[in-house]
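Derivation of every value follows stated rules applied to the coordinates shown; laboratory data play no part. Fair warning: this is a prediction, and the values are worked out from it, not measured in the lab. Cβ atoms are built from the backbone, for glycine too; each structure is taken alone.
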Structure P
């Protein structure tokens, strides 16, 4: 059977929005607040240094590891009703053109 490969590309604005929404709605222990900006600190695995503003108005920097980034992007997809194959292998990568990609592979 053929293998299905799919890539979702998220712009920097979409990544910031996904991280903000996930940090505000999940109970992960990460700071809760709006993501103002982010910088890639590591590519494999993906690691982002995020500039945030908390609900109290305090600005801080926080490092978000690949599992958090992946969960935030997948939650963003679910909210936007973007279909994701449940059984696919998912890998988060830094996109060459900027932003972040989620690569999904589903063996047939």
Structure Q
């Protein structure tokens, strides 16, 4: 009984880590590099790489029945969780005020 409960907890944590890392990756892509620099954080490219690697690790770590990994509770899995938490708690909070919607290059002539 406890074995299946432990497997369920690891599965839920792994799915949450995958969803969080993909959400962070998409969210990080919407801010400009200037917003990251103005906030005093690493560049947009560095954060996209960090969150992309975190998403890849979370995907590879998916346990049975969704994958063949052992779950997100390994060393690399915990590092990816920490990266996602740091992005949402520290980086995103500092970068968001510097974001200007619609400030990117103009497309189309309509």
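Can you tell which of P, Q yields 3.8 when distance in nm of label points 7 Å out along Cα→Cβ at positions 34 and 66 is derived from it?
On the way: P: 3.1; Q: 3.8.
Going through each structure in turn, the value belongs to Q.
One of P, Q was used to calculate helix-only ellipticity at 222 nm (-39500 (n - 2.57) for each DSSP H run of 4 or more, over all residues; to 500), giving -8500; which?
P
Here distance in nm of label points 7 Å out along Cα→Cβ at positions 26 and 58 has been calculated and equals 1.1, so which of P, Q was it run on?
Computing distance in nm of label points 7 Å out along Cα→Cβ at positions 26 and 58 on every structure in P, Q gives 1.1 only for Q.
Consider the structures P, Q: one of them gives 15, 47, 29, 8, 1, 0 for P(r) over Cα pairs in 10 Å bins from 0, in percent as calculated from the coordinates. Say which.
Comparing all candidates, it corresponds to P.
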